[in-house]
Structure 1
Amino acid sequence: MLKACSAASTAILAVTSIAAAQDTADFTASALILEAITVTKSTDLDFASIAPDASTAATVEVTPAGARNCGAILTCSGTVSAASFSVTGADGATFAVTLPAAANITSGADTMLVDTFTSSLTGNTGTLTGGAATFSLGATLNVGAAQPAGSYTGTFTVTVDYN
């Protein structure tokens, strides 16, 4: 009988020890859904009028601030503009801008390369203050030697995403 009581006591102690080794805790899961981020073009990129050199290729740069740097052998005139954009979304959120890839603008069968896009935003990132922000883009136009006359155009895409 004493052995049976001792075995029962050991079993109770073992169960008690196991029960004391467990515990539970509750936690909460949460998520904040941000309003959609949008980007809207305000102004197109315009290199204005350019007279090419007959024998040498050169470049024209429009900065994000809207200033033009015309290659020394080119003649540039007219009013230039950087591309400008408005961004809306969640107040205080940061966003990143993905710049366009280099691509051609065309006039009929003739082309010129637009590349080296630059942004007015440091590191191509911005903050939505009051749920809004603006930024501008500049780029470099590669003008060929004796580039054929024409009105050259092309479409580029800029992308914004929350960080």
Structure 2
Amino acid sequence: MKGGHDLRNLLEYLANAAKEIARGDYHAEGEIFELTKSGKYPAEISELAEAFGMMMVMVEAREERLETLIDDLKQQKAKLEETSKALRQANIGVLEVLGSAIAKRDHGTIAHNYRVTFYALKLGQATGHPEKDLKSLIKGAFLHDVGKIGISDIILLKEGSLTDGEF
């Protein structure tokens, strides 16, 4: 801080310091605390400088807390992304198990499931469906025969029409 102890200069200095603090620039911290010395500066200036000093400390503490929270959020985001990836992998695993179960019922089914999935995907792309819809389409197409799992082989593999009792 330069110059004499003119009240106008001191107030102007504090006003500029407030603007710097608002921008996150705390280089004037030592000079502001210098103004708090009682008897050296007018009491009003010392009180105002003390209030500025407290404000600076509180703002810095908030900034540090925000930085900690941001770091915590980044860690939580990384964990969430890992969990999401694991869930996607588990979902794929469930699809594979169901597809395998369907294939065990009818050996021609697994190739059929892949063909249906391939064509469904190509149709979805050709009709301009967004990526998220295509992912759902792939799952649905691959599992379109999943209902066969609960149907008796006698019914499922029967040649010819079903009787009324078989329905």
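Values quoted throughout were computed directly from the atomic coordinates according to the rules given, and no laboratory measurement underlies them. Remember, predicted model here, so these are calculated numbers, not experimental data. Cβ atoms are built from the backbone, for glycine too; each structure is taken alone.
For structures 1, 2, which has the highest computed value of mean count of other Cβ atoms within 10 Å over residues 56-63?
If we compare mean count of other Cβ atoms within 10 Å over residues 56-63 over 1, 2, the biggest value is for 1.
Supply the structure label, taken from 1, 2, corresponding to relative contact order in percent (Cα under 8 Å, 6 or more apart) with the calculated value 14.
It traces back to 2.
Identify the structure, out of 1, 2, from whose coordinates helix-only ellipticity at 222 nm (-39500 (n - 2.57) for each DSSP H run of 4 or more, over all residues; to 500) was calculated to give -24500.
Label of the source structure: 2.
Work out distance in nm of label points 7 Å out along Cα→Cβ at positions 48 and 128 for each of structures 1, 2, then name the structure with the largest result.
Structure 2 gives the largest value of distance in nm of label points 7 Å out along Cα→Cβ at positions 48 and 128 among 1, 2.
Where does the value 32.2, 116 come from, among 1, 2, when Rg and Dmax of the Cα atoms in Å is the thing being computed?
Source structure for this number: 1.
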